[in-house]
Structure 1
Amino acid sequence: MQEAFEHLHAPCRMAEYLLDHLNPGGVFAFDYIRKDDELGHDTPAGMHERIDTLAYLARELDIRHGVLRVGLDTVSLCAGARRRAGGRTA
């Protein structure tokens, strides 16, 4: 999920939904870009929920590629494997 979280109205809820549907060991790729511009690229919720969303991803994923630091302004492409059960049981 590239260059999307910052544009959503509920990024944390979307992250939870996506990981709930990912099998344990399944890989999720994402970034979280922060654009401080006047064009309104980032939604208010995308900016407000940024830390909570990144903290959730850090708890739920074993990062295999990239660097996920919750306090960074921009998180470049990361890929992580789902840590916990709770994905699809099909």
Structure 2
Amino acid sequence: MVALGLFRSVSAREVLRCLMEGLQWVSSDATLRVSGKSSISRARTRLGSAPFEALRAARVGPVADTSTRGAWYRGRRLVVSHTKICG
């Protein structure tokens, strides 16, 4: 998921190809093939959302604590949302 997030301008298959290329660089003995679009889609369906929900639960939360300067206004934590809305 991290790789997909880093390379949002290319397809999931291209990201997988790059990752596989890196694995072959680490271990030249590995013989790896990049999956097709339908295989990637089926694997995502089998995987489901549970791993992503667990990652979010483990990693998403406030960064600032009560001593972080500039993170509070009148006793309330300031929040910034980086959202891109595609029409």
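Each value in this text was obtained by applying a stated rule to the coordinates, not by laboratory testing. None of the values given here were measured: they were computed from a predicted structure. Cβ atoms are built from the backbone, for glycine too; each structure is taken alone.
Here helix-only ellipticity at 222 nm (-39500 (n - 2.57) for each DSSP H run of 4 or more, over all residues; to 500) has been calculated and equals -14000, so which of 1, 2 was it run on?
Computed on structure 2.
Where does the value 2.9 come from, among 1, 2, when distance in nm of label points 7 Å out along Cα→Cβ at positions 45 and 69 is the thing being computed?
It traces back to 1.
Out of 1, 2, choose the structure whose coordinates give relative contact order in percent (Cα under 8 Å, 6 or more apart) equal to 15 when calculated.
Values: 1: 40; 2: 15.
Derived from the structure labelled 2.
With distance in nm of label points 7 Å out along Cα→Cβ at positions 29 and 53 as the yardstick, tell me which of 1, 2 scores highest.
2
One of 1, 2 was used to compute semi-axes √(5λ) of the Cα gyration tensor in Å, and the answer was 23, 14, 10. Which one was it?
Checking each candidate, the match is 1.
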